[in-house]
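Visitor: Got some structures for you, see below.
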Structure 1
Amino acid sequence: MSPRYYPAFIDLKGKPCVVVGGGKVAERKVLSLLRSGAAVRIVSPEITGALQKQKDKGRIEHIKREYRKGDLKGAFLAIAATPDYRVNTKVSRDAPCLVNVVDKPELANFIVPSFISRGRLAIAVSTSGASPAVAKAIKKELESMYGGSFGPFLDFLKKLRKKASLEITDEQIRGAFLKSVASEEVLAVLRSRGPEEAEKSVVESFEAARRRSSGS
C-alpha cells in the first residue's frame, strides 16, 4: 500500500538545501528553493546557464564534481535530480534529512506536489505519487478558478483582519464578520467583478459590524 503523505508547508528560509544534479530538472528545483529563501548548494560537474547566472550573483554555491558521500552533511533538505539512477539511489541512502528523488517517490521520504501560488495563497495538489499527470491536470483546473486577483485580495484581508481585531470589540460580531469575508458570495464577486468590487463589499460589511459592535 502506498504511503499516505502528511501534508505540510515547510519554512526553508535560510535552511541549507543540497541539490545533486545540474541539468534542467535540477534547475527547476533550485529556482523553486531560492524562491522559498533556502540556502542552496549544488553538487554537479556541470550546471545550466541559468544556474551559472545564479552562481555568478552569489545566490547559490556550486561544488563542481560528482556526488560523494558526506556532501549532505548539515543539510536540512536534499534533492537528487540527476539522470543516473545509481547516483540518485546513493543520495537517497546517504540522506540524514528530508530527501526528494525526482520521479522516484519510492526512494524519497517526501514528494513535491503540483503547486499554485497566488501571493499569500498556496494550493498544493498530490496523488501520492500515483499519477503526477492527474495532479498537473487538477492544477490547471485550479489555476483557472483562482486567478491573479486572489493574491492582492488576501493582502487586503490581512490588513483588514488586524483592523477588525482593534475596532470590532464584540468577539461574536468580529468572528461572524471574519467568517463572512470567506463566503462564496464574496469569492463570486472577486471572480466575476474583480478585487476592487470584492474589497468594497467587505469594507461595507466591516463598517456594519463595527457599528453593531459599538452599539451605534
Structure 2
Amino acid sequence: MKILFQGDSITDMHRSRENDEIFGIGYALLVKAALGLEAPGEYKFINRGNAGNRIDDLYSRIKKDIINHRPDVMSILIGVNDVWHDFYDEPNGVSAERYYKIYDILIEEVKSALPNIKIMIMEPFILKASATEDNWECFKEELIKRARMAKKIAEKYDLPFIELQEGFDRLAKIMPANYWLEDGVHPTAAGHEYIKNQWIKTFKTIL
C-alpha cells in the first residue's frame, strides 16, 4: 500500500528533495515509524508536503506530486498559509470561498484520475503564540472559515475528516500553546505526536 502525505510546512518538516527516505521530522515521519514497526514492509510512504503552500500551490502540483505517484491513500493538511499569507506586506492569501473552490476541483480531479484512492482530509489549526498573536482575532476567525470549508469538502465526497483544532485547544489548557505549536502554527515534537495519533486513528477506519 502506497501512502502519500500532502500539505504545507507542517507536513514538509525539512524533508529531502533528493532522497524519499529522508522524510522530515514531523507527524509524517512518526506515522511512517509507527506503521512501519507494526506492519514491516506492508507500506510505502511518500512525503510531498511543501513549505509555504496554499491550496492554489497544492493544486498546481496535482499531476507531479499526486497523480503521478498513484497512491492508494493520501492525507491532505492545507489551509493555514491561505490565511497567514494575507498578513504579509504584499498579501497573497486565498479567500475561504476560493479555498473551497480549488479544494473541490483538486479532489474531483484526483478521484477522476485515481478512482480507488482513499483520501483523508485534515483540519487546519492554530493556537495563540508568537506568529499568530498580533493578528489573533482575524487569524482565528479566518482559519475557522478554512477549517469549515475543509470539512465541507470531506462531507461532499464522503471522506474521513481528521479533527485537530479542538484537540489542540484542549491540550493548550494543560500546557501553554507554544508547548504544542512553537509559534502558534508549527507543531513541536509533542504537537506532531498528537497529530500522528489522530492520523493513525482515522487511517485504521478506512482499511
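Just so you know, all these numbers are worked out from the coordinates, no wet-lab data involved. The structure displayed is predicted, hence computed values, not measured ones. Cβ atoms are built from the backbone, for glycine too; each structure is taken alone.
Visitor: Suppose you compute FRET efficiency 1/(1 + (r/R0)^6) of positions 80 and 176 (r between Cβ atoms, R0 = 25 Å, to 0.05) for every structure in 1, 2: which one lands on 0.00?
Guide: Only one of 1, 2 returns 0.00 for FRET efficiency 1/(1 + (r/R0)^6) of positions 80 and 176 (r between Cβ atoms, R0 = 25 Å, to 0.05), namely 1.
Visitor: Suppose mean count of other Cβ atoms within 10 Å over residues 72-79 works out to 19.5; of 1, 2, which structure was it derived from? Could you put the intermediate results ahead of the total?
Guide: Details: 1: 19.5; 2: 23.6.
Of the structures listed, the value fits 1.
Visitor: A value of 16.0, 48 was computed for Rg and Dmax of the Cα atoms in Å; which of 1, 2 is the source structure?
Guide: Working: 1: 22.4, 72; 2: 16.0, 48.
It must be structure 2, since only it matches.
Visitor: A value of 21 was computed for relative contact order in percent (Cα under 8 Å, 6 or more apart); which of 1, 2 is the source structure?
Guide: This value belongs to structure 2.
Visitor: Work out FRET efficiency 1/(1 + (r/R0)^6) of positions 56 and 120 (r between Cβ atoms, R0 = 30 Å, to 0.05) for each of structures 1, 2, then name the structure with the largest result.
Guide: Comparing 1, 2, the top value of FRET efficiency 1/(1 + (r/R0)^6) of positions 56 and 120 (r between Cβ atoms, R0 = 30 Å, to 0.05) belongs to 2.
Visitor: 15.2 is what came out when mean count of other Cβ atoms within 10 Å over residues 48-55 was calculated for one structure; which of 1, 2 is it?
Guide: Traced to structure 1.
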